[in-house]
Structures are given as structure tokens and as C-alpha cells.
Structure 1
């Protein structure tokens, strides 16, 4: 197990879900954007899913092919226990988003709060290449990162921060920015974390 996996396993093993800064009881922004931009009848991958309830809500909303990917096996185990045998439509993958090589295609790539942890240029480039390879033309990336006025560290790790134009530039080799918005996430501790959301369509 590498250092990054150990770090996130420790976070998910020692901290309750509602005690981490990114916690949302209901993933409303993700669901709203996915409902608007993602086809339910085709495959979706949630990159850096953690133990989020998003997979549960997606299945309730009609998705039938959802891949849950995270570097932390502890996070994936939490989701498995929560779903307790209701996994016919779910695939679990333990992998690092900064080095993962997808082995299939997805119509939709969702990422809330992983891309901003890829502070090294080579890991960002690999991520964009992986998304380009995994998503066919017309498919979308639905992505949320810390906004320019967001925190520069999270969970003990450094982060990068982006506005919509900067995200568009990161993905410009294969994707066009088709929608953006700002969200001010209220953490369980009452602080504000500004996010930039972007929907990018593969050319």
C-alpha cells in the first residue's frame, strides 16, 4: 500500500462520515448536474467517491451501471457495508485517480473534490488523459474543485484551486466547457469552502 492510500485509509477508518469537511448528507449539486447532463442508461464512474451516498441516490434515480472508485479501500468497504448486498448495479475499484488507467468506457465521469488534490502537473495530465480515453465523444466530465478563494490545504494535503477558465484550460486538449457554477459548501464545522463546478463535454 502506498503513502497516499495509507493516508486516506486512515482518514476513513478513524473519522466518521459526518466529521469530514467535504461531508454532505445529500449530494444535491452532484445529482442536479448529473440529472441535467448525464444519460441514466449508460455507465457512470464516480472518481474519488469516498463513502459518499451519491451511489445510493444515483441508483434510486435510475442509474443502473455505476462504478465507485477511490484510492481508499476503507472508504469502499464502508459503501459495501452500507449497501449490504444491493450491489448488482455497482462496481468497486480501488485505484488512485492520478495514475488509474480505465479498462472500459463511461458516458459520464463525476468527480467532487479529487482533481484539486492533484498538485503535480504529471498527475493532472494523467487524469485528463484517462478521462479522454474513458469517455467517448459526447460524454461528459462533471467536476468540482476548490475555487480560487477556497482552501489551499485539505485533510493535511496541499490542494490546487481553479476558476472555470483554468479548468477549461486543463481539459482543453479533448473537452469543451459547457457549463459552470459556483458553490459555497458549508462544512460540518460551519466553515465555508467555495467550489467551482464544471461540466466538460468530450469532443
Structure 2
């Protein structure tokens, strides 16, 4: 991707009151997190959204080694749906929430689509601090392109990750605006600016990562 586009996107994020960092790869993203972000936070509890980009950095594995942290896990095949919902509500009170973003416009807007809203809820309100790990492939020119990217790339691929889900997009590869009970395209959020300033920290990674 053109360096000018990356630089302009970073500048737009800063104008929109996000605390912003750039990493060349996932290794540097992990280093930035533990060197420049985590030490400045007062963190006792951590939770996370189901972000492939965040997982690729290895940050979560390192945090698991810290005996002083309480990790709020909201995933796992051993959990019932009732348990998952309970812990996802608890995650909204975490000191730190880690995840990614479905798209990021060149105007510095975060665009996300969620199934039940727990991931986007964590981004917009609840956790004291949010850190987003975003690959440069998520950058789009505008909101229209961001939504198109999510409907044609992110959402169908995400549905395909869940073998038990029965949605048309698992076969077609694109959003069919279905009425399936397994539909994951239910809650849109557009985060225009970060409020309060610096609550959301973005590490933009110079690689194509995630869905």
C-alpha cells in the first residue's frame, strides 16, 4: 500500500483523538504494545474480541503469563451460550480490551460489524482502555468502501470460520442479507472520533492481516 495513504490515515486517526502507533510487522506491534502502551495503563483485568490480527501479534499469549492479571475469557467450546453471554457482559467492565477492526477509512473512522454487539460494545463503551491491532489491508477510501469490504470479505470469511453456522454467505462468499438465526451481520458501528481522547489506541501494522 502507498506510504502516503498510510501516513494520511495515521494523521487522520490522530486528529480524531485516537492514540496511534505504526508497526512494520506483528513482532514490532507486540513490542510497541508492551513498551509504549501497557506500562502506562493501570490494568488488573483484560478481555478481548475474536480478532485474527490481534492473535497474530502474540500479545495475548504474553498477557496470559502475567499472574497479576485477571483474564476474562469469553470464548471456548466448553462454554454454553449462557456462559458466553455472562462473561461477555463482564468483559465490558475490563480495564483493557483487545481486538481489531473490520475496516479503517482514510479519514480515520473505524467501521465494524458484529453478531450480538459484544465486540463493538467493548470498542465503543465499557472497558477503560481499548487497543486495536489493524492490518493495512483494512484501510479503505471512505465509509462506502469500508462497508463494501466488510460485506464482501470480512463478514463471509468470518462466517466460514464457524462450521456450525448456516448462512448463505458460507456458500456464496458474499453477504446475501439473510434472515438466518446464525446471521453475523447485525450490529454496525462507525467510530468517528475517540472519546475520551486516547481511550482507544490503534496499532496500524504494515502487513495484510486478518479478515
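Comparing structures 1, 2 by distance in nm of label points 7 Å out along Cα→Cβ at positions 20 and 84, which one has the largest value?
When distance in nm of label points 7 Å out along Cα→Cβ at positions 20 and 84 is computed for each of 1, 2, structure 2 gives the biggest number.
Hey, relative contact order in percent (Cα under 8 Å, 6 or more apart) derived from one of 1, 2 reads 19; which structure?
Working through the options, I get structure 1.
Given a value of 0.85 for FRET efficiency 1/(1 + (r/R0)^6) of positions 36 and 116 (r between Cβ atoms, R0 = 30 Å, to 0.05), point me to the structure among 1, 2 it was derived from.
1
Of structures 1, 2, which gives 4.5 when mean projected area of the Cα convex hull in nm², for residues 132-187 alone is computed from the coordinates?
2
I have 3, 14, 25, 26, 21, 10, 2, 0 for P(r) over Cα pairs in 5 Å bins from 0, in percent, for residues 12-99 alone, calculated from one of the structures 1, 2. Which structure is it?
1
Looking at structures 1, 2, which one was Rg/Rh (Cα atoms, Kirkwood Rh) calculated from, given that it came out as 0.95?
Corresponding structure: 2.
Values in this text are rule-based calculations from the coordinates and carry no lab data. The shown structure was predicted, so the numbers you read here are calculated from the model rather than taken from an experiment. Cβ atoms are built from the backbone, for glycine too; each structure is taken alone.
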